[in-house]
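Down below are the structures I want you to see.
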Structure 1
Amino acid sequence: MTKIQTTRGSIDIQKPDTTTLKQLQNLLTFGVLPFKQTFNGADFGIVMQCGDKEVYCLKQQPLEVEEKQAHINFQLHHIMIMDAYCRYIKLGFSGAYLASPYLRQRDNGLWETGVSHFIFPSDNEQVSAKSVGKAYDNKFGNGATNMFMAFVDCFKQAFSESKLTMPQYFGIDIRPRSHLKSLAMYFMVSGSDVFCLRTNLREQEDPSWTILVNGGINKVYHLPAFPMTINEKDLSEAKGRT
């Protein structure tokens, strides 16, 4: 077990045990594929495509900006996502949630840098009684809309309490993973657990660790992973059924 020290305290870094990994494999649409040997620092693949079927997300799209500002907004989104995670996991959802900043250049030369929301509700996730609270359930599963709206509220709170200006967003679109181009899959949460997906923990460079400590997190699972595509014959293994 590794321990990361921050100015605010420490975090234990653990490898996911078999039970924790199987829970994640079960929740994610196409699961998590363990590699037989480490590949470029990764031991797992987060499966984003199985055969010709892709994982979809909700894309929170901002106004287009110049490239320099896009990179600033990209880092800002990463920091605010981490703050939002600390708030979100206290709400008691049992599914998995992967919020990732993305960068995408448009045909006009400008850049969009928003947030992609990959939502994986559990079978017993709470479903809203209001129709507006089910807007995305058909696409992502029962309870996904509640999870998304709760996370966005936490995201807004992160900006508000930091006194930073939230970028202007003008739409929420359903998009496949391949649409997003450059995607930063750094951290995700499942139930009350936090997973670091980076191959390198970046203890000194990434402010996430201090944010997590400030948010009351003292344990993170390290799941060094890449997004990947698999053949349908490998799905049972990725879903932990073999």
Structure 2
Amino acid sequence: MIVIPAIDIIDGKCVRLSQGKFESAKVYSEDPVTVAKKFEGAGISHLHLVDLDGAKAGAVKNFNVLESIAAATNLQIDFSGGIKSEGDIEQALQLGATQVACGSLAVTQPDLFLSWLEKFGPETIILSADTLDGKIATRGWTESSRHGALFFIRQYVQMGVTQIICTDISRDGLLAGPNVELYEEILKENTGISLVASGGVAKPNDLEQLRSTGVTGVIVGKAIYENKISLDHLAEYTDAN
């Protein structure tokens, strides 16, 4: 299991939200590149980079941040937020992203999402399954869809998706512990997938609980910025697993 720090971007700054609410945004750094270099310096190998401006607007707004982080580090970056075209994916990959994650578009334009999956490959395209009250949320978590999360994931796995990030929005940014049962259920229903858990991680024991479910990775955000889990611990944990 790998541990993946998160950098969420609003107005070019590193922020964290609570339960996906933009009005709750707290700025932790004016310079995301410095934060990313700190992660890499601690032995971290992966980064979850989210363009929150892009997610809300429905169009990528922070390609420059992706480019700057990729140029300054060797982190393996998954990038998301406002991806709406094949050109967006190509640009993200050219600027240094290793993978691109799509959520809203997988709900609103499934045929287009599947065409990207075929062209770029299931190792490159990640399905972002962001769930609130059992339903998939879209547009930077500001809208709820009619799609049940488990059914939504199962359908896409049957159509070739292998990489999934699942965020429990109700727990994101609250440091209240992860929804272990949700990830257990997803993995019970879907074999052969790479599932990354996100939302609620607050302490090292949460990582142990998630590891026991069989998830491939865990995204950690606010727990790092609030010094609940040290970077040294994350690096040691990743190396040990």
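For which of the structures 1, 2 does the calculation of distance in nm of label points 7 Å out along Cα→Cβ at positions 123 and 147 return 1.5? Walk me through the intermediate numbers first.
Numbers: 1: 1.5; 2: 2.5.
Answer for the origin of the read-out: 1.
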**OP:** Could you tell me which structure in 1, 2 was used to calculate relative contact order in percent (Cα under 8 Å, 6 or more apart) as 34?
**Re:** 1
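When you work out FRET efficiency 1/(1 + (r/R0)^6) of positions 43 and 67 (r between Cβ atoms, R0 = 35 Å, to 0.05) for each of the structures 1, 2, which one comes out largest?
Numbers: 1: 0.55; 2: 0.90.
Ranking 1, 2 on FRET efficiency 1/(1 + (r/R0)^6) of positions 43 and 67 (r between Cβ atoms, R0 = 35 Å, to 0.05), first place is 2.
In terms of distance in nm of label points 7 Å out along Cα→Cβ at positions 3 and 163, which of structures 1, 2 is highest?
Working: 1: 3.4; 2: 2.3.
Comparing 1, 2 by distance in nm of label points 7 Å out along Cα→Cβ at positions 3 and 163, the maximum is at 1.
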Original post:
For which of 1, 2 does P(r) over Cα pairs in 10 Å bins from 0, in percent, calculated from the coordinates, equal 8, 36, 41, 15, 0?
Top reply: 2
Original post:
A value of 2.8 was derived for distance in nm of label points 7 Å out along Cα→Cβ at positions 59 and 155; which structure in 1, 2 was it taken from?
Top reply: 2
Original post:
Suppose you compute distance in nm of label points 7 Å out along Cα→Cβ at positions 195 and 227 for every structure in 1, 2: which one lands on 3.5?
Top reply: 2
Original post:
Taking helix-only ellipticity at 222 nm (-39500 (n - 2.57) for each DSSP H run of 4 or more, over all residues; to 500) from the coordinates of each of 1, 2, which one would give -11000?
Top reply: 2
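No value in this document is a laboratory result; all are computed from the given coordinates. These numbers come from a predicted model, not from an experiment. Cβ atoms are built from the backbone, for glycine too; each structure is taken alone.
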